[in-house]
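Structures are listed in the sections that come next.
Nothing in this text is a laboratory measurement; each read-out follows from the coordinates by a stated rule. Computed from a predicted model, the values in this text were never measured in an experiment. Cβ atoms are built from the backbone, for glycine too; each structure is taken alone.
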Structure P
Amino acid sequence: MGRQLTSVRDDGGSRAGFLAGTRVVVAGLGVTGRAVVAAVTGRAASVVTVDAHADAADVSGPDAVDPDVLRKVLAAADLVVASPGWPPSAPLLVAAADAGVPVWSEVELAWRLRAGAPWLAVTGTNGKTTTVRMLASILEAAGLRTAAVGNVGTPVLEAAQDPTLDVLAVELSSFQLHFTHTMAVQAGAVLNVAPDHLDWHGGLDAYAAAKGRLYTGAEVACVYNVADPRTEDLVRAADVAEGALAVGFTLGAPGPGQVGVVEDVLVDRAFHAPQGSRERLRTAAELGTLADLAHLGPHGAPPHVVANALAAAALARAHGVDARAVRDGLRAFRPDAHRVATVRTLDDVTWIDDSKATNAHAAAASLASCAPGTVVWVAGGLAKGARFDDLVASRADRLRAAVVIGTDPAPFTDALDRHAPEVPVVVVDPGDTGTVMRRAVAAARDLARPGDTVLLAPAGASMDQFTSYADRGRAFARAVQDLP
């Protein structure tokens with residue numbers, strides 16, 4: 001069993017002292033793993049990297065899963081830092097648990113090495129990246145030095161050690177949170193919890209529990225989704241700092257302690273007045289209007305994007321940002337590619353790329369933003385063990401037709417057969433992966449009518465036919481732009 005690790009400041013003002021004499025094993029040598037190696041090299045007594053698929057790793061190939069090799073590696077280890085792609089069932093992590101060697105995420109390491117800037121953190125099944133980027137835009141509008149980091153791209157480990165930043169906007173996945181133990185954010189938001197990554201976590205309850213770790217130790221506010229009771233349950237179960245607020249966001253009129261929408265105005269009834277004051281019950285602060293978000297969708301911001309904006313606003317307000325900066329930041333925000341992005345309007349048909357909708361929950365939100373009976377839905381991909389009956393049953397009224405891609409269309413076509421039997425379905429032959437999206441777009445064009453929307457919201461992961469959701473979205477956009 002490795003020695004006990006504590007985090008103490010060294011003479012340079014960082015919290016790196018605990019690494020002195022520590023023997024670290026780094027699980028994974030991708031972007032995250034390389035950042036971990038850079039952070040601990042020169043601070044730890046030794047660093048050993050393990051990755052079956054990276055020749056540059058110290059332990060690679062078959063050795064990376066060989067029980068005898070792993071036991072020897074762990075016999076000389078005090079700490080394992082795991083990359084997000086490594087599930088608890090990975091041989092190295094199972095062996096670490098058996099040997100009593102602690103396993104941390106890079107987020108846990110970042111927290112212990114942080115330079116001092118408070119963290120405003122976001123997790124959830126869907127909407128994380130949009131919300132974090134909105135939050136960063138608001139913080140920048142307030143004149144703060146900030147960065148959107150974490151699962152959004154830049155490893156949190158790099159940004160956390162930057163002494164020039166005032167505050168961090170941190171996107172965290174359930175993978176990262178699973179092995180995070182002592183993080184205590186200034187404010188955190190769980191946007192939603194829906195079935196996803198169940199193969200990694202072993203079930204929905206374990207997945208939700210990982211998300212709920214975001215709230216542990218929260219200092220100022222735990223932001224939850226009023227429309228998703230599971231997120232409020234996670235707040236109730238969390239051990240937070242004394243005085244931390246539970247703040248709900250809602251698309252309806254907010255009650256005390258909430259942010260929401262009243263007659264197209266974004267309203268704050270959580271941070272506008274001191275706790276316990278009469279003013280708090282009688283007044284509210286205006287944070288902006290729906291018109292400030294109109295650029296975020298072909299017909300204005302879809303409801304789920306408005307919800308993301310409210311969550312971002314609540315986190316910013318927890319940090320003390322004024323209402324004007326919230327409005328200015330939302331106005332300035334521009335979404336990333338492949339997130340409800342209008343590609344083209346041709347012959348009065350709007351083509352929308354929401355390739356980032358990689359699960360049923362995200363696809364349902366995307367479909368809900370369209371008018372009934374007007375959607376030619378391009379769906380399919382890796383189901384990751386998910387079922388799509390609830391998705392199709394709840395959104396069948398939106399569909400004119402469906403075009404199904406992917407190497408295994410059955411989970412999607414079966415749900416359509418059961419819950420939308422009247423909707424025409426075209427299954428694209430998966431044989432030629434290189435042309436699959438062009439054939440899907442051609443089929444969608446034949447099915448669409450003037451006034452319709454062709455929506456790529458796949459509800460599945462992309463890796464069966466594409467390298468990433470972005471690659472899938474680019475293929476869709478190219479095929480649409482090439483239509484005569």
Structure Q
Amino acid sequence: MSPLYYSNEWADVNIYFNVAKAMFNGRTLYTETFDHKGPLIFFIYGLGYLISNNSFFGMFLIQWTAWFIMVYYIYKLSKLYLDNAFAYIVAIIFPVFILKIMKAGGSAEEFILVFECISLYYFVRYFKGKGVSIHKPSVMFIHGIMCSMVLFIKLNLLAFWFFPLAAIFFNLLRKRAFKNFAVNMVAYIAGLLIIATPILLYLYVNDALQEAYSIYIELNRKYAELQTISSSVQLVLLRVVYLFMDPFALFFMALIGVFYFPVKHIKYTLGKYALLLSGVALYIIIFMSPVFQMYYPVVFLIFSLLGVLSLFIYISGFITIVKYITSAFLLIITSCMIYIGYSQTDLGNSKIAGTTVSLKPGLLTQKIHDEIVKEPKPTLLNVGFGLGNSLFTTCKIVPNIRYFVSPNLTYESYPQMRDEQTRYIENKEIKFIVMPLPLLDIDGSTKVQKRRKIGNQEYFLNLRAFKENYTLILTDTIINTIDEKNIEILQLYKLK
């Protein structure tokens with residue numbers, strides 16, 4: 001997202017940005033512009049679009065603000081157990097973990113991690129002592145806001161909140177604090193409504209409530225039900241190995257955070273079980289999905305945070321560094337963490353613009369971009385999902401059709417998308433079509449492996465209307481440094 005990068009060509013952030021762009025140019029979410037993610041992520045990207053409608057600079061400012069809030073709450077959480085210096089170190093170490101496994105920045109999971117950090121501070125503060133009885137309604141109001149934002153981005157990740165909130169309400173009932181229970185329930189609902197009301201009102205006014213439910217709830221549920229219970233259990237067990245893509249943060253620290261921290265540092269028994277079950281539930285939700293992306297565990301890093309906190313609580317019992325702390329020392333620590341974070345991550349974004357080594361800035365899709373922008377008012381359809389999504393951003397194209405890209409949905413689960421795209425082609429509604437033909441991973445040399453079938457490309461290539469109405473004008477072979485360094489062949493077709 002940083003303006004130091006020429007652009008961010010990652011598929012996910014570009015579909016968020018361009019769905020938002022379509023919305024803020026008069027098209028209704030779900031009914032006139034399509035993706036199957038929750039609506040809030042598009043409103044967040046819409047705010048970024050209002051700040052900068054031709055780049056991700058607006059989103060950079062929003063994400064920078066979100067990360068600042070996250071680091072602040074990590075500091076507050078750490079202060080519950082540590083002195084200022086150690087708390088500061090924990091707060092600046094944690095973002096390094098995120099940089100290690102994030103893809104190119106701006107994912108929905110990164111925003112949800114911020115919401116987790118906010119709620120985690122209040123959960124730990126409440127459960128830390130033994131004699132907890134009442135709960136502040138103002139804090140429950142905050143939990144309601146956090147849950148509502150997750151509900152309207154990626155609702156299955158509400159698993160993180162379920163057990164801690166259930167423990168709080170159960171504790172209030174057990175302590176016979178009925179008035180406090182009722183007030184907290186009202187506060188929680190009020191927090192939910194703060195976010196839910198404007199979103200639902202937008203969908204209602206635009207007659208999109210039914211379609212939103214069909215896509216965000218029903219379609220995603222159907223997609224998740226494509227596997228059996230036994231296969232889900234197998235995935236949950238086998239995907240433990242995925243934690244070793246970052247063994248320190250995702251395995252060792254997360255293991256400590258889920259199982260050791262609650263037992264050792266949470267005094268209230270119900271709180272111990274609530275945090276432990278929250279970690280187990282979140283792991284299951286993340287890793288049981290039939291489709292898995294390497295950035296999905298970003299939200300699981302919330303328990304790596306508790307692992308790091310446990311480590312520094314242990315260290316602080318042997319080392320006192322307060323007398324050595326100066327502004328220069330903190331600046332050195334911060335600089336080291338920034339350097340480590342930058343060196344450990346491979347964001348794979350497009351070449352940095354104006355670097356000190358005077359590299360010529362450019363896009364992975366530069367050749368296709370240059371061809372499209374020759375047209376005064378280009379329109380575009382990406383019949384795949386990948387680098388082609390970024391062309392709407394870099395070519396400054398406002399989507400003029402509902403299914404302007406093709407998310408990873410099979411024809412069997414959602415036939416409307418391909419059927420509508422067929423109609424666009426038959427009616428000559430778009431000027432350019434991007435046809436991605438990815439190959440399997442390369443082995444680090446120039447050897448290219450066998451081409452793999454994906455999506456509906458084969459269908460479109462054999463479609464009579466496609467052959468009659470469009471002609472191939474450019475083929476480009478690209479090493480996609482964002483998506484696991486796959487080789488992709490992108491073909492650009494133009495209306496005859």
Revision key, fill the gap. Working back from 4.4 (distance in nm of label points 7 Å out along Cα→Cβ at positions 287 and 423, computed), options P, Q, answer is structure Q
Point to revise | Per mean count of other Cβ atoms within 10 Å over residues 39-46, the highest-valued of structures P, Q | key: Q
Exercise for review: Identify the structure, out of P, Q, from whose coordinates mean projected area of the Cα convex hull in nm², for residues 215-374 alone was calculated to give 10.6.
Suggested key: P
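When you work out relative contact order in percent (Cα under 8 Å, 6 or more apart) for each of the structures P, Q, which one comes out largest?
Result for relative contact order in percent (Cα under 8 Å, 6 or more apart) over P, Q: largest is Q.
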Review point. Hey, distance in nm of label points 7 Å out along Cα→Cβ at positions 239 and 431 derived from one of P, Q reads 6.0; which structure?
Key: P
Point to revise | distance in nm of label points 7 Å out along Cα→Cβ at positions 71 and 167 - highest-scoring structure of P, Q | key: P
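Quick check on the output: -16500 is helix-only ellipticity at 222 nm (-39500 (n - 2.57) for each DSSP H run of 4 or more, over all residues; to 500), derived from one of P, Q. Which one produced it?
Structure Q accounts for this read-out.
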